[in-house]
Structure I
Amino acid sequence: MVVFLADRTNLQSKRLHDRIGNRLGGEFDTVRRRRAEPREAGPYRVVADVNPRQFLDDEYPVTAARIEIGFQLQTGEPHEYYWFNWIEPDRRLLVGWHQDDTHDDLGPVHLQVNDGATPAAHEPAQFIDSHPLDVVERRLDSLRDVVLAVEWDRGHPVGLDLAAPPSE
């Protein structure tokens, strides 16, 4: 278990994203910090390239994916906004947790599945009120089960089967 004692009120965005990159660098080969695109909220994203067959399962149908994580610290809310996404470009899949000001009906955090740029499903997700590095750890711990819970129809992601038992 990792314990974070840092004061969240003193977080600096670039330093936080560098620390996320350092954490992912221990698990993934290619990790980089990049400036967020104009359409993306927050100043930075940390991007880690992933071989899904090593991370998830030897039989997984694709060999290239990436994880993108970004935090926006000064939101006017009592908590940070963040985006933690698994992206498979070849299958046009995005699945990830978003703690932001969209989908208020689902609570402060939702789990989203996209088919390319088109949202396919939104589900409420657990709100984690802790340091952003703890959020990263806890989302990494859940990522495998969430990606494997994506439901497909004729080659397109259509939702999540969160009731399915995690695969071994």
Structure II
Amino acid sequence: MRIWLQNVWLAVSSVIRGLWLTLRVWLKTYRRPTFTEVYEYPEQPIPLKARYRGFHRFDLTTCIGCDKCAVACPVDCIYINKSRVPGSKGFQVDGFAIDYTKCMFCALCVDPCPVDCIFMGSNHDLSCYNRDGCVVDYAKLPLEIAWGRATLTPNAVAASKVIDEPVWIKGESSTT
């Protein structure tokens, strides 16, 4: 009988301790400040870790159009349009689009690039109202945004949709 009472007391006391812990954590949630009170998100950027994998940054000036990043992508979200440059053995990259509705930010496209022209950035807030706004063509973005010197915004993506030619072509002088 004594062992049975010890087992009952052990069961009841462990349930009470678990409920007390749950109640304590639940009550702490009402005393902590909200996310926007801590970080003031729209006005000030959120602190990110050094290895955060956000939206890509792409350097069109060094890209050789080898398609290795598109082949390495497990979900096929990278689309590269290129044309042969007459009188040379290289390619001109006419379009480098990434469909962020399919991208899972795994960074598998970064490693196989032989010239390190694509890498993960720290931008995390590209919101849009339709799926067409989630397809970003880095060859048609302004150079400061494509290279990651400025923030990738939905307005810049929408403005890049009306441009037909890439903003920078090898051999021409850049205006940056």
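The table that follows gives values for the structure above.
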read-out: Test item: helix-only ellipticity at 222 nm (-39500 (n - 2.57) for each DSSP H run of 4 or more, over all residues; to 500) calculated as -8000, pick one of I, II; value: II
read-out: Structures I, II, by Kirkwood radius over Cα pairs in Å, for residues 13-108 alone: label with the highest value; value: II
read-out: Parent structure of the calculated result 15, given that relative contact order in percent (Cα under 8 Å, 6 or more apart) is the read-out and I, II the choices; value: I
read-out: With semi-axes √(5λ) of the Cα gyration tensor in Å derived as 25, 19, 15, matching label from I, II; value: I
read-out: Distance in nm of label points 7 Å out along Cα→Cβ at positions 21 and 61 - structure with the largest value, from I, II; value: II
read-out: If mean count of other Cβ atoms within 10 Å over residues 29-36 is computed and equals 13.5, the structure in I, II; value: I
read-out: For distance in nm of label points 7 Å out along Cα→Cβ at positions 45 and 149 computed as 2.3, the structure of I, II it came from; value: I
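Every number here is computed from the coordinates shown, using simple stated rules; none is lab data. Bear in mind that the values here come from a model prediction, so they are computed numbers and not experimental data. Cβ atoms are built from the backbone, for glycine too; each structure is taken alone.
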